[in-house]
Structure I
Amino acid sequence: MTIIHDFRASLNGSKTLVHEAAWVAFYRRLWPQAQYILRCDDDGPWQRWGVDRRVTLPGRDILIDEKVRDTAWTDILLEEWSVYYGPRDRRNRVGWSLDDTKRCDFVAYAIPKRGCCYLLPFELLRLAYLQHRAEWHRNDGQDGREKWYPLVAPNDGYVTINCAVPWQTLRHALVEQIYRTFGDVADLPEPVIGPGGELVFTHPDG
């Protein structure tokens, strides 16, 4: 039997005050020095940039996209297409997990029925999905395993398409993005002292 993950319906709680006290307590534990913990509910630039929460620390803000999943699944449901009408349709809109216009630092992915929240670094998550997208797509349920992709949520005239990635798989992919090789990839020129006493690296071609 195919399980349809209606991601939009399952995340409705993230736009209400049902979990607000839990969110505030969660952020207070993470950043006890926070000066403000602000919701970004209005239909304005913050929402268009994928930001639901601004946590203001001394000297900087941390921008967060909040997700609340109301079922106790152990996977992370990555939204690939938030609006999908069909191949090459100009009305299609990329999902939050691949959206390179998002300005959030983290995605806070809460599963209240399991009493947990994953604080996911967004850019590393996006890069991990891009790298493993084709691999994760191959698990379409045809080999008897639990289906990962595509999980289709019908909407009014279009569908939302998601990929259900087990946490252990996603965690390994995130670690891959964190740990990279470094060094011996280019020969840098010798630095010179600039007019203000700073080190200046000139391009090898001038």
Structure II
Amino acid sequence: MSRPSYRIRPYPIMVDPNFKVVDKAFPRNFVQYIRDLGDDYIEKKGSLPGRVGYNEDSRVSKDRREAETQWFPFPWDDERTVPIYEAVEEVVQQANALHWQYDLTDYFDMFHYIRYVAPTGHFTWHRDSGDQWRRVHRKISCAVILSDPEEYEGGHFQYFDGDEMTVNTRQAGDMIVFPAYLQHRVTPVTKGVRRSMVCWAGGPKLR
């Protein structure tokens, strides 16, 4: 008669339902690659002001958001973005499998390169998820930290889930992954420049 085995419990789901900080998701040379490419886009295409809202409701509102931005084209429009999209996809899928298990199908929006410049760069409380009329729904948001802590002051990433919480990670290469419905903000940068890249993974409506 065979001996009974010791069953391994299933891997934990929703261990931390609010957000996941992936420490050192990307090495320093890759962070520099993203920064250089983002700065190159801004230099050649110009800086776009940070906007709020979706589609026809999208507008510039400096009291709500002030930032210098540009978009990283999808890989078929610029092969230089191929490693960026592939690297982010791997981290997002791993975090999603562990924490939320959402049905993710596409990045419907291009990745967004952002520079918050002192003394007024900021983004007030907002959600990234789409509203009822939006064709696709953002399910997971991610923010890649591209600046070292000594490059800026202020610019804290905070989220609200009953209480106002500050995410302490400020190391270049770290990545914050969280559900797109979660309210969050970037407090004003009071010194220097805070660089980041944000993206949103989406799919069918949540049911």
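Quick check for you: by distance in nm of label points 7 Å out along Cα→Cβ at positions 41 and 137, which of I, II is greatest?
By distance in nm of label points 7 Å out along Cα→Cβ at positions 41 and 137, the leading structure of I, II is I.
Among the shown structures I, II, from which was the value 2.7 of distance in nm of label points 7 Å out along Cα→Cβ at positions 121 and 153 calculated?
It was calculated from structure I.
Hey, Rg/Rh (Cα atoms, Kirkwood Rh) derived from one of I, II reads 1.01; which structure?
Comparing all candidates, it corresponds to II.
Compare relative contact order in percent (Cα under 8 Å, 6 or more apart) across structures I, II and report the one with the greatest value.
II
Every number here is computed from the coordinates shown, using simple stated rules; none is lab data. None of these values were measured; they are calculated from a predicted model. Cβ atoms are built from the backbone, for glycine too; each structure is taken alone.
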